[in-house]
Structure I
Amino acid sequence: MENKNQTTKNMKKLLILLISTIPIWAGAQGTLDWNQSTRGVAIALDNQNNSYVTDYDYNPAGDISLIKRDPQGNLIWATSFNQTDNTKWERASWVETDNAGNAVVIGTLMSGYSNPVVAASIIMKFDVNGNLLWRQIFDGPFDGSSTTKCIIDATNNIYVLGIGVSPNGLKTRVKKFDATGVVLWDYFDNYGVGAPVNFKFTPDNHIVIAGRGVTGNINGYSKIDLNGNHVWNISPVSSFTVGDIAGDAFGNSYIVHGTPGSGGGTIVRKIKPNGNEIWQRNFALTAFRIEVGTDNFPVVAGFPVAGAGAAFAKINSNGNLIWLNPDADGPNILLLHSLLILDQFNNAYLAAGQLGSMAVCKVNSNGSNAWTTIISGSGAVGLEIGTDYNVYAVGGSTVRLLQTSPCTVPSNRTSSNITPTSVKLNWASVPGAVQYQVWTRKTTSTTWRKRTVPATKTFATFTVLDCGSDYVWKVRTVCNASPLVTSSWSGLENYSTAACFAGGEVDRIINSETNSTMAVIFPNPANEYTQISFESPGHFNVVLMDISGRIIKESTYTITEDQTQEIDIRNLQSGIYLLQITSDKKSQQYRLVKQ
């Protein structure tokens, strides 16, 4: 046995040398930050990185529990519904959070203890303080239904995957509830998908479902829309291993499964939106998890062809292998694979374990090893990436693993085009940015003026500033908008507006009903264009007149925060003009000089 194990290890090392030039390294990331003894079957995070872990008490009258912790691992509250029937107990299946931070927990009502049977399905919703909002046993007190997983859409509708009673008997079912618990529809699989294994949203606003036959080596897959309408199914699929499915932004789906017999590798298939197959390929690993990244390329994870461990592969949209990492866990020899997830940078994370240990294995988006962290306790079954970019996992305990976000602070920060009332703030482009957030304020103030600009720009112009004043500003990178992932803030940078002077550029009010200004005109004097920067939101009518009061042009604007409107004056002769700005509350005139 010892020689056989050594041979397997040598084969793995040889395989790496032969088919991969991927650099292997163990980074300092994935460091255990905290480890709480709370075990669980699933974990979810809210937008503040509070974690919700669900578990159950396998005893007569046992309950499903829900525990909330803050990002530092401190207990916020623990709750459960007190089920008092000693002939039954509740088995937790999954937990998800909605946009308001409420937690939805699903489970199965079990009957009996020493030899329990499935009785019915359970769904409960708790608010952010742990108060039960509503609870349902569905569809009857003893109908034989069960639950597997739930997902929640952007409008807080809840979709529950499980087994339910259809007109044709027990079938794989998706049941949709609204946010208040009202049932919207039931979808029953009548196409032979098998028992429910997994389901997930796709970027084209559909749901894909993976199933497995109760007997035999058979998988099944299907796709439905968010109204519960069947789109397509593929079944039966002969496979020695359980399979999975995921979708891309173009409506295509990617299926992973094994060959009919053991040792035959992994088959990945690409399916059109209408269910027709585009291609299928065989790859040298035993994968049974698949996810599609933001680049619309699938990543699969499973075991190496020979023996245990963690192997990953990435494939392009044409079915060509981008990279293969057959030994992502190094000497750790991971077992008990449960979940595969991708972060917004397309790095891959596998929740797994060893006998008596939890494990999380990360592979970088280029296929190189990032880290594998082993934690005491039974295998990891739940995994989430927080908006803080740290990894939260649950199994025999609840843990947070620290890692540094690749979302970096913008460099080369400068200020330019400084006038008495405006400034242009600049920085260098950051790879992977989707937006930048820029804040500025006077040094004597505590109130920030805030601006968000797209990644295509590396500057922000602030107007309506006070002349002759000192300001500070800071900027950070947004690498993902939902959930929000940002770099840390830059250090405070300083600038000062130009000195105040009468007339010209900051000559604002000629006649007004109040002493407060409605807008700033800049540049002024101007040659081709000038801008109107409004000091507050609202509806404005702007009239450009010559000095005699003849109207040259008139425009109406609806202004939100920090909006600027441009006025084309290229066709005007040089001289002095008037801008009349009127809101529903007041009217002011401004002098504009055309050079």
Structure II
Amino acid sequence: MTQEMHTTPIESLEAFAQHTDYSLLETLQPDPQASDDGRDHDPRQVFSGHYVPVTPTPIANPVYVSHSRAFFKELGLSDKLATSEPFMRMFSGDTSDLPKLLRPHGWATGYALSIYGTELYEQCPFGTGNGYGDGRAVSIFEGVLNGKRWEMQIKGGGRTPYCRGADGRAVLRSSVREFLAQEHMHALGVPTTRSLTLYTSATETVKRPWFREGSHSRDPEVMIDEPVAITTRVASSFLRVGQLELFGRRARKEEHPRAMQELEEIVRYIITREYSEEVDTTLPLTEQVMQLAHAFGKRLSTLVANWIRVGYCQGNFNSDNCAVGGFTLDYGPFGFIDAFDPYYQPWTGGGRHFSFLNQPKAAEQNFKMFVLALCPLLQDDTEALKRLDEVQKAFPALMHARMIEMWASKLGLQTFDAQLFNELMRLMIETSVDYTIFFRELSHIPDDIAPLTKSFYANADNEALLDRWQAWLKQWRSAIDADTPESHAPLSAQMKQINPKYTLHEWILVPAYKAAQRGDYTPIEELMEVMTDPYAEQSEAVESKYYRKKPADLFDIAGVSHVSCSS
């Protein structure tokens, strides 16, 4: 179906339906054991096929919370659509009465799990890897809007065959976090899934483990009733490294007669869907695979360097949380760093291996699993396998180069200075600086360290440490003077587009989702406005509220300084 660019905003679900184009369903293979009507909600093994048709389970009595006005405009959708009854019904999980062209069922996909390069099977309830995948995420739309292809996936839309016995629901708390974070990350210039809509239920709740108020516990202590919600996240696709891995494993182990064919089909589809500009599809498949590996490596390394640039920690960067399109996927136990710690980790179950400055290492392992999944396609070509192995082995150097470029840009340097950087890291740790405030104040290119001390959480009166800071600042100023001997104004402006002023810290998020649980959605709207313009100098009221250090009494508080895995 050829889609035209449209200038008149789409105001009805019927008009929206005209833009459908279900390439995934029409190109890839369904599970041959799936039901025709999508009523496939009980945990089971899925042995083959690229997706399972699933009808989402609507939430009861849906209530509008918010939508991304900026993204609606980008898609060519009228804001009125978000609160229209048919649209609300569809995007709160009810696909029972849709206009023609929209499918009455959605689809869920399976994927494999590996952690730091180790293939795991025990998270699958059957111990085989055939029951792990989209347990509460159901894609319900694919189409072309304003000339660009999008897939829309509701999170919290009920059980699928991959639900592993869970209820398939998401709660309002985690949905608010993801809804705001995705649009914030996009505004920060970091590749990411996007937020479309957020609806909650006026009556439906589920029980979830959580922390007592003011607790310092590392583990949830009580079960609480929380309102359910559905947020719709949007991306060019939701293809994951773990998904590719699943088909790579099956082909490698010859698990069924079509295993190799299914691997080739999904690789070709990944190329078409995500890498049509980087991969020449007229070449033999071997060369396409090489180009795909190179292109994904570039995107992945750039993505993770951007995470570090803005202070973001994914928290659980397994291969199944890694999009093959090279953008941020799955805002579960994520967090934005406040007091600088190389080992910052927002998730109590994440460990150091997924901590802030270990994310490049995690990316290396995910890239390794991506390449491993491609290998069965080249199993009869020893030379090609050798070339692919060289691509994989080159990734750490590529990742390092991206990090060096990023740090130089944050510091306003044309050339990275290792000695200057290493001393800065030591000072940042010893003074426990607020990551966002420090780099934003540095972007003003101060004459002395007074503005920088606004970011200090510790040792702000340590004379010896302050002397070291003054010496570092003098050395840094000399470096930028050598690069830009005249006015610093252009450099300052440039640095302010690299170092944001506003970051969506958890302590800022908590009041918004607590208010939402009481039915007050105005803090969500305020945060959406502030956090989608994160580089700007905003009003004095906004600055006093959001451009400040984390309050001392919130450190080490459960649900603020650390969280359990998403619920």
Structure III
Amino acid sequence: MKFFSRLLFIVCFLIGMITQAQNNYPQNYFRNPLNIPINLAANFGAVRSNHFHMGLDIRTNSQENLPVVAAADGYVSRIKVERYGFGNAVYVTHSNGYTTLYAHLNKYFDKLDEFVKEKQYKDEKWEQDITFSPNQFPVTKGEPIALSGNTGGSAGPHLHFEIRDTKTEECINPLLFGFDIPDNIAPIISGLYWYDRRFSTYEPGAKGIAVKKAGNVYTSNVIQVNSPSISFAIKAVDKANKGFNLGIYDAELLMDGKLVYSFKIDKIHYDDTRYINGCVDYTKFVKDKMSIQHLSTLPGMKLQNYSSGSDGIINLQDNEIHTIEIILKDVNGNTSRLTTKVQFNKESDKISSNDKTVKPNEAKTIKTENAEINLSKNAMYDAVNFNMYEKPDTEAVSNAIVLNNPYIPIHDFYTLKIKTNRKLSNEEKDKTVIELNYGSDKNIIKPKWSGDWAEGQFNRSGTTRLLLDNTLPSVSPNWKEGVMVTANSLRLKGTTKIGDVESFRAELDGKWLRFSRVKDDFVYVFDEKCPKDSGLHTLKVITVNSAGNANTQTFTFQR
């Protein structure tokens, strides 16, 4: 009996050593950054708008201000304070070559919070990005470093947690480091799609196939295709034990038992995260809010350390029935399989293209009478019949320029030039912006001018135009003029007719006052700068909008 127990121990030890060697990441070095069990709202690599999710979203039970602790010994090497993105964030660098990041925080630990506050008042600037030396703020494993929150680009209270390679700044999948997160649920498949790869994946697009489930095994009817060159995509989610939808970690595509394509999401650099748009059916994601991941590589998708095998394009040389198997796994090894069959029937007619087709890895300039767009060789993931045209716009000082449609992604920034429809004075030019409307939102920027031509850069498709903005931004207080404020904060709501409040400055009785930016609001939490029973105060607020128009407003209140 002892012999078998010892043998079992050796086998388990060897399996653990093999697993350790495979991912080469230290196991159990990092602890849970919260003092409650880890329940995930999102995992590493989950599909997001224009980016992969680069860490773990850990639930805080819909609460804020839970203690956030250092995952291992190290030192605070950086903090960020920003309106969007991470909001308030702490970076801790560790001696083993990794850096952990904690984001959407409400408050840093006392000494660090005081340091940041002093820096903000010295700079007279709320947003900050500060780096530190190793001896300034050392921390030990389990030591409180912040309070959790809902700041920045957060849709609800949670902690965003990342592990990065300190030297390369690549984000590593935290689930590869041995965190104890129970998970016995296999990925769930809800759809299968195929594409005619004689053409672009955008035209004619995805063709859906019904999927049936029996346990963790999925099937479909025989797929009849009318193209000898096809690829597949899968609609699926992983599941945490608490029910949240997570992203797929590992996928394999086999035909007749041979590996055709696979992807695994172990590490991603922020420089490459926008390649998510070449890994998913972007049209379906934007138009239908569906996350469908390609089981093939698009020609312009250059994400490193993601896919292996061939490009995933299946060339059917005969009319025989072939077996297709798709295997999905999570980090814990929970596995789902979809098995189906595919048969090439009759070839369809090809779709013709025109001279406005933009291909991956080729730069392209497209012109209309009053506009020009310059796309780099990295702009497209797949070929696009780029439809660009003008139409009259009575609200603008240019024609509206339609740049294809917002359902086709563009990887990097392109240069756009638009000509005005009338002569503008220099004063008018100084108050003119370029608006890009991509359906779900707008992007407003100040252009550069060359005669009657305005120039700007964007990285989305949509409809653009030049707008003359003579309006002023403003803020509205949450208190009545001159009254005693009994709340613990002052809140000002910012509004603009066009664009955004690009600059905000508040002065209390002539001295700069630290307001934080919370979405469209500006918030000051009362502190020693404005103590109780300090009488009547004057608050001067200066705001500047996207066009550069400035407005000064004065408010009074008692404290």
Practice task
For the read-out helix-only ellipticity at 222 nm (-39500 (n - 2.57) for each DSSP H run of 4 or more, over all residues; to 500), a value of -12000 was computed from one structure; give its label from I, II, III.
Solution key: II
Handout entry: Source structure (of I, II, III) for semi-axes √(5λ) of the Cα gyration tensor in Å, computed value 56, 29, 24
Key = I
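Of the structures I, II, III, report the one carrying the highest value of FRET efficiency 1/(1 + (r/R0)^6) of positions 161 and 529 (r between Cβ atoms, R0 = 41 Å, to 0.05).
Numbers: I: 0.10; II: 0.55; III: 0.80.
Ranking I, II, III on FRET efficiency 1/(1 + (r/R0)^6) of positions 161 and 529 (r between Cβ atoms, R0 = 41 Å, to 0.05), first place is III.
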Completion exercise
Calculated from one of I, II, III, Cα extents along the principal axes in Å, for residues 193-440 alone reads 69, 47, 29, and the structure in question is III
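Here, each number is a calculation from the coordinates, and none is a lab measurement. Just so it is clear, the structure is predicted and the values come from calculations on it, not from any experiment. Cβ atoms are built from the backbone, for glycine too; each structure is taken alone.
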